[in-house]
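Rule-based calculations on the coordinates, nothing more; no lab input. Keep in mind it's a predicted model, so treat the numbers as computed, not measured. Cβ atoms are built from the backbone, for glycine too; each structure is taken alone.
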Structure I
């Protein structure tokens, strides 16, 4: 079965929002045994949208649309599907009753513009959307399927997981492609490739190596008649890869660096505090993206100005001798954070995010210090001149990597 994804909305074409929906769907189609051949972005223009849907329907078995199901005049997905199939949309009485009830339960009268969200054509049935006002459309005619889902990711993902994906799987019980991604840190893409080279000759499962923001990923993909058979093919290859890469592997699949490290801290029974300068609280924000982070994260200090670093415990003598942009200052920030917030571990981050040099240090200079009660303080330093936001994000990832190294060495007997 061949699929095509259409992301609908002028705001995507103009780069005002990032199209995460297409990425989400594309990553899940292989597990349904569906091949994705085309992706497109179409603006809010009825003629172009109608033409694109018609062309997609001619060359693909399944056309998956996201966006354009709102109540406004520029939400044209329903109109375009209707035009492409030559069918007239009409208000479905039950959908209208349900939608008016949705608004009434919230104490509002439904705007009449929203009535278009109650349309159906003869070849369409509504897909429930309990998270919003826009039902999706499942359109089926002449052996071809068009699926239209809302653009907001929280609505789209729920509709996909609960309604669309199970139906597609039921209709196409052929072979499936299952993937397993192992995530590494501390080693480069070329090194990973060399280390696992004996495994790269395999055709099924196949192996791909990709550099990502949180390290190098090793993707193992297997195709088989069923998901369980595909996973059985992956299991021995994964075991071999883990044997080769060892502790460089920090997680798999949907794991995030911060969630895995959080579990490590929870298992060790330790707590963390941070002091950040150039990252402006991004490290603390990343750590607290994990539910339950209060179990181990004590808090963070954003010491953007030098006098605050001193006020919060960084010795003036360190700054006078080495400067704010230094490994010594980063270690002192880590110690100050740990002591002031009464944590087991402190991390300090100082860098030159740009666009100008600081203390004669080039843009992208980063120093990260760590101070744990069970080990001597240490710091890592590097230069990453990739722009302000990239430098900040890289500093956070590096800080998490340094924290992981420290946690791997943790033992109650190692307390100093």
Structure II
């Protein structure tokens, strides 16, 4: 059934839409290209509107999660929290750009671990841009930290990346078992990514930067945003331990924090809502629909057979191959749909726990190769464009080709050779 004409057309449309997201012809936003694929599939009657709607609805938890994080970020930005954090970072660096680089990387790893990689892209990126401006240095080497650490630290905990929960579904391991499997791989991934990123970007760092910045006053709204972000981290840890989906609690925390700030200021919500990059939501919905279309062509069944064959014929090296293959695939279709496809494949193939863990590492670290590999990196792109910065596909790929492979190999080795 995989070679029929309609199925080939479905694959071609999905491939072209994905290419549009990556290349951005005519400089149209990624969301337009992600939505053109499903619209074309429906117009050719290859996917019914009902099936497309059902597929898009399956992403509801992801949409709620993203909406909550974006509301928290926009509220914090408008209330001046990022300016305060930026000045504090500059003062702590004491005129040493390398210390500032390390400080930002450490903060990014912590935010990713406890709030998710999407939070790092959405919340940390504007603060880092402000810090670089206050330090009077080129922002780009420091902004790149936000993109790379968001994926490097994205399997410290189950909540560190929504793709983790997508891949495991209702079978996410308990926290202690998760740490037993991924603590060492995470540490090595974070360390390897820092070392390679510091090597690739170190030559662009100046010898000195501004030693001191005036700490702006922290208004009540900024304190409210800070408390809201901290409470959100606690809520996410709690609901994750209880195997409750993260989307609704995150959205609720974003709405509550924003509402408290607006009520205190006696302002309407329109300015805050206008500042949120809502286009990311239809982009994700388009990805869900295209995954469903591919699933309907029999791709999942074929992949399940391939996984079973690989693990049966090469039980020792099979997990390595699967992790590497999925890491590359994430850069061809984004890690969210890749994780969805992998999850469906796992449900049919029933591979070993080590193989599933290798797939998770591939889903999380593979996206550090290209700028469209993960949703977090796309969010990061949106954030830096808002500040007037830009990173092209090929420029990111040149850096990612050096940064991603060492982290992927060391993490896979730690999980498949040493971790139990």
**Request:** Using distance in nm of label points 7 Å out along Cα→Cβ at positions 151 and 175 as the calculated read-out, with 2.8 as its value, let me know the right label among I, II.
**Result:** II
**Message:** Once distance in nm of label points 7 Å out along Cα→Cβ at positions 63 and 295 is calculated for all of I, II, which comes out largest?
**Reply:** I
**Fill in**
Working back from 1.9 (distance in nm of label points 7 Å out along Cα→Cβ at positions 39 and 183, computed), options I, II, answer is structure I
**Entry that produces 16.2 once mean count of other Cβ atoms within 10 Å over residues 23-30 is calculated, selected from I, II** = I
**Complete:** Computing Rg and Dmax of the Cα atoms in Å, for residues 239-318 alone for each of I, II, the value 21.7, 66 comes from structure II
**Prompt:** If we compute distance in nm of label points 7 Å out along Cα→Cβ at positions 15 and 119 for structures I, II, which one ends up with the highest value?
**Reply:** II
**Request:** Can you spot which of I, II the value -11000 was calculated from, given it is helix-only ellipticity at 222 nm (-39500 (n - 2.57) for each DSSP H run of 4 or more, over all residues; to 500)?
**Result:** I
**Request:** Compute distance in nm of label points 7 Å out along Cα→Cβ at positions 87 and 407 for each of I, II and report the one that scores greatest.
**Result:** I
**Message:** As an exercise: semi-axes √(5λ) of the Cα gyration tensor in Å, calculated from one structure in I, II, equals 34, 25, 21. Which structure is it?
**Reply:** II
**Request:** Consider the structures I, II: one of them gives 0.70 for FRET efficiency 1/(1 + (r/R0)^6) of positions 127 and 367 (r between Cβ atoms, R0 = 25 Å, to 0.05) as calculated from the coordinates. Say which.
**Result:** II
**Message:** Starting from the value 25: which structure in I, II was relative contact order in percent (Cα under 8 Å, 6 or more apart) calculated from?
**Reply:** II
